[in-house]
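Read-outs: derived from the displayed coordinates by stated rules, not from any lab. Bear in mind that the values here come from a model prediction, so they are computed numbers and not experimental data. Cβ atoms are built from the backbone, for glycine too; each structure is taken alone.
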Structure I
Amino acid sequence: MKLDNTVSAVITGGASGLGAATARRLAAKGVKVAIFDLQEEKGEALAKELGGVFCKVNVTDEASVDAGFAKAREAIGQERILVNCAGTGNAIKTASRSKEDGSIKHFPLDAFNWIIQINLVGTFRCIAKSAAGMMTLDPTEDGDRGAIVNTASVAAEDGQIGQAAYSASKGGVVGMTLPIARDLMNEGIRCNTILPGIFNTPLLQGAPQNVKDALSASVPFPKRLGEPDEYAALAELMIENGYFNGEDVRLDGAIRMAPR
């Protein structure tokens, strides 16, 4: 897919971190961008910087997602690109024993479901609605109608202690990538997923330096945190390379996460 000012993109979780880096990289190629996020101030500022549009969207809410796509399409046209970066995590053991009194408790199921709803169902909700819109477009010369890039995590394959919900949600994103690519193959819509390792996003930027140093040292090579633009570069490749389809790619400096 050629990236220029005839192409529009929607980036969920696009106000900061991996999503913001992707929005900037696509906009640098001339792509018109719509940023879906709950961070209104950051999202509006980035949209203004890039000449795009901000849509306040909660990916767990059907009406919110529908309104976001309607606003984005009115402003920049039907998207050919969807990049799903919206997501979150928590860390709770499946069951644990209190060190203080020996009492036992299990992972609250509402907390488990909350992560699944955001990371997995929210991602699929945006894919389904975006793909339906992409199907209304005429294909490009190479038959492309659209390209979808999702964000999973290395935790999909080697989740750590307390990451049952997070790993399940990201493993679900990995697991649905190929079936979605197959569902959409006759429509010229591709679907791929990136599994990032430890990245220098706002979540980690506030951590103490010794914590960041330890995390960096745990990466085989290069011994540092990943930069958001490195994620964006892979997302761009997945979009531009028409033979990239149905694939899940780790982007992690060869790290394999230990139990904790």
Structure II
Amino acid sequence: MSALIEFDEVCKYYQMGDTTVKAADHISMKIEKGEFVAIVGQSGSGKSTCMNIIGCLDVPTQGTYLLNGRDVGKMNRNELAAIRNEMLGFIFQQYNLLPKLNLMENVEVPLVYAGVSRAERHKRAKEVLEKVGLGDKLKNKPNQLSGGQQQRVSIARALVRNPPVILADEPTGALDSHTGREVLGMLQELHNEGHTVVLITHDNSIAVQAERIIRLEDGRVVYDGDSHAPEAVVQPTLLPEQESQTEEAQA
């Protein structure tokens, strides 16, 4: 049986003038159902490219991406939209809420696309907003909420179709540390409930909240393993100058 998320030699190349940029360079990885995985890397490491491919927002230049056994690279735009709506719940750094809609209406958006009836949409949206502690603010607009509350709305929206995969892109990036910890706690709860959680971050202190870290540099996987192993945080390939200075000092 195949993994829920499987990259086999996935490459993504972009043409920048006369230069070919390798945003993803022969990445292979498997994420099983129910895992909590952090994909970590600095800006330009390829983590956003991986997120876009996992989220069916983009397709590989070469290699294969299977989502629940289905080859995403062979899908047309409508098929990609359908599998996104069915399989994936997105949580973004900037919340991506619609300012003119109240919380209920924001959370109902994926259900509208899915053709769910009005009564069922209301019922499900109310349930997930209550779950994230906003049951008393159903009619509020996003601008009446704090950043942490807005991120809870985006978590509710991600949950409303009960997707197997939660894809969280720098979900604490716009939040203070206390609120960020609350949001990470909610991701842990979702994982405990059986969701597969994929967290995209540049921050080691956030990545270690996951069970497993996949670290990227220059579009390649340089570490894939236990988030609490010492080598999960050490980044020797990023520190050549410091190492050479240390060697000189010791000489």
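Taking mean count of other Cβ atoms within 10 Å over residues 37-44 as the criterion, the largest value within structures I, II is that of II.
Comparing structures I, II by percent of Cα pairs over 32 Å apart, which one has the largest value?
Details: I: 21; II: 26.
Largest one: structure II.
When distance in nm of label points 7 Å out along Cα→Cβ at positions 141 and 221 is computed for each of I, II, the one that comes out at 4.6 is II. Tell me which of I, II gives 20 when you compute relative contact order in percent (Cα under 8 Å, 6 or more apart). Of the options listed, only I reproduces it.
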